[in-house]
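Pasting the structures here.
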Structure I
């Protein structure tokens, strides 16, 4: 009896903490796809905890439900875990790709094991394939229970493999750190799941799912401290930290280009068309900058006001002038497609950072000086 109370206490404790996280997330909602996936995962986790608590209370005669309802609840518990594993895979890909998983065929392919799990859970209510309730009311594992574990660990394994692949293939240091962190998170529920199999009747799964959920939430909150809400880009604080870390990279024989961008006539856009349109101009510029920064594995931040910075490895940008021309062309095409009532253009200054004796402030000052020259040329013409 004491074990039952301990089990329910741990799951209730996880439920309360999860509710606090969910409330905090909804107070500061984000439009980012990975945020939405994380929130969906938390909702499914709520379902898992609620159904598992009710199932245990019923099985130990604290509340009374029919045998069929109790068995159905146990099936929901198993399926909820599988669904959480599937959501983790989608979250991993969204976090490391920075994009929605839009390919319907891809989603359907990876959802096949999930559908198999759903079918097994439904059929187990009558056939006992995955589990059954014996005459004494005790939960027992069925002959196909291990297949359910294989499906769960398939999703965790694929998530880990993808994260490790990103870690070794990406040249963006922030992405590499993020990939390694996500791969590390998977170890917690993986070990917890194995422990749950070896020691049944303990709330290990709930705890080991909650811990990475909490860590992802904390990491998400910390990330957004370093981001502008309007554009979703890294802010000046994150850029300064990134620049400071570059000094160590330079000592390892890596060279970088630092590009500074400034929106031309941004004050005129605000004065002539209003601040709402000015905000849109910032968003449009951010989109174009992000698209090209991602394609060159660069770090992008809004440095303040209408000023942006991109930092990328020299190996990724063999021709910096072509890089700048490509960006300006993308911005021009974007403006034409949007039929904007004003022209969006950028002044650009860039320098190569390959001197280990230079400080972050010195390299930024050099790039800023080049940007100032570019702006002077623009105002001479216009």
Structure II
């Protein structure tokens, strides 16, 4: 079959690869001048540091299949994400751990003592949290919530924490030990040669052709037997029902001799500090040595028409609009909507790859059995 894949990020690349390996002819389109989507990385011209151009990406997963799959296409170096947060004139480690608790409250608690103390801080008057703030207060109390979550959340999402769903904070965000690894997953790493090289290798197949700087519109679909679309679902329909809301990011570049902040990511929890965090990219590749350093201040704001969409805002109004677009999508023939933008869901890289593999295999199975591939491999409304 002659297949189009729209978007050369992980979703599009993995689907293209699986279908190409099965003998299909695949053309991958991307409006940007590069592959890898928001995972795109490249060497900084001034410092030679490998920069995550659209913000930091650390690969982490518990999925053995995904971990084995992605390592076929490049070497991953071990990497532990150790995030710091500057708030109220102090620097703390995240996620909240025993060192954070003892430093914040000026104590020397043991793990059990800290558990008892945090339980006493928690707001026990909240039985069923109705929003993010209530969930945090129920877990850790007001002091830690305001220091570690409130200001950062307001800046990141542009709305009060009381307007965000409680489900964002699904579990107690505290460790009662000195483990400062930000992620809990078994497998963690960063590609030695950057994410761009990984995606380029995934797309390196004789049955795949890649067209960069090439937008793909709905009217182009008739030239192909099937389309896998990983662009914004509302853009496929020319935003006929209105635009789905996203947050986007702006970056302010800085450069210095030596070391700017001593860590890869420093969050800023104070509301009066306009940026959410600073990422110093040479710390994402500790196996390299660089005399100069490049860093980026990160600012979050509402995504406008010509901006790069980052984070879907799945509030009540957006979910209602998404439901209407899903109804339209389900009326399309031979088009499957995939990935973060195509399904309007926040997805980590590992989940993106897992879903892309599953989607491609479902398509191949449908071809074998003569069944129809649906508009969505997974329900985006869940």
Structure III
């Protein structure tokens, strides 16, 4: 039997193995932890499922160790960097994501049925390194496939539709045809706006958002989530590529919404509908311009440094702003002081103040482009 737990990670398990070894040799890394280890990645979710210990005894062991019961009704305890839990089954008994009957079970295969996708259903014994893979998750992982584990269990929480989109977008994987068919039969209507918004934010931080765009469109969720109807697949593919490149260039998780607003006239009420954070307001407050030239960038830099503009989402725009000297700093930080007080002191009043400020900004921009002003400078420019 080959132990596939890396030595560097195995050392982190020593204290857990010492704690559990008097009681069981059936303790497994589960979920995303196993998936990430097999992908050669350092896992973020460190979940261990413990067998052969009944709930009351497990609770006493955890209390003795000072573990925090972060989900005691689900037999989950936080101990250091690990979440330790007992195996369980979950059966839907009502509406909402909390309406589940949770039961202890001591069967690895039975417990694995509650997992969403095969790549998240593998189990790795922390004592022997044995991999349990009841649903061919390792094969799907190698082939880049997102496939659900069980029809009935998957359908009990329709948020898993968006989780599937997220994994496809995170890893650049394809969603299995049978999983797509099942997703299309489900509705997000029973899912709260908060849960939907939180899952979308995770999608907005993935590297293959072109995949997310195409899957959401194929599932008919563009209209359901964003109130946008896009009829042509070519338009969706083009938009997906645009989002992917924008995130690569900027690293800003708001690009998806910003580009939806610019390309499909997304309305600002989406922020409340999806319970998105306040920093998404900039998607509607900032100007949208895919053809931003040097003149536009200089003019915008009177308000903000270009690095704070969501439209700085291509390498060309970023390089142009850096060459102009306005990527990191706004005009006011480059020695150009121009404000309403100065204009009022010069005798302008009412709407004429704004007109004059705009004229002076345009004049400064032209002087910079003509080489008559070089940034940075210090002092007032009229």
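Values as computed for the structure displayed
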{"read-out": "Given -12500 for helix-only ellipticity at 222 nm (-39500 (n - 2.57) for each DSSP H run of 4 or more, over all residues; to 500), calculated: source structure among I, II, III", "value": "III"}
{"read-out": "Computed 5.8 for mean projected area of the Cα convex hull in nm², for residues 296-367 alone - originating structure among I, II, III", "value": "I"}
{"read-out": "Relative contact order in percent (Cα under 8 Å, 6 or more apart) from the coordinates reads 9; which among I, II, III", "value": "III"}
{"read-out": "Parent structure of the calculated result 38, 25, 19, given that semi-axes √(5λ) of the Cα gyration tensor in Å is the read-out and I, II, III the choices", "value": "II"}
{"read-out": "Label whose coordinates, when distance in nm of label points 7 Å out along Cα→Cβ at positions 328 and 344 is calculated, return 1.0 (choices I, II, III)", "value": "II"}
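Computed from the coordinates by the stated procedures, all read-outs in this text should not be read as laboratory data. Keep in mind it's a predicted model, so treat the numbers as computed, not measured. Cβ atoms are built from the backbone, for glycine too; each structure is taken alone.
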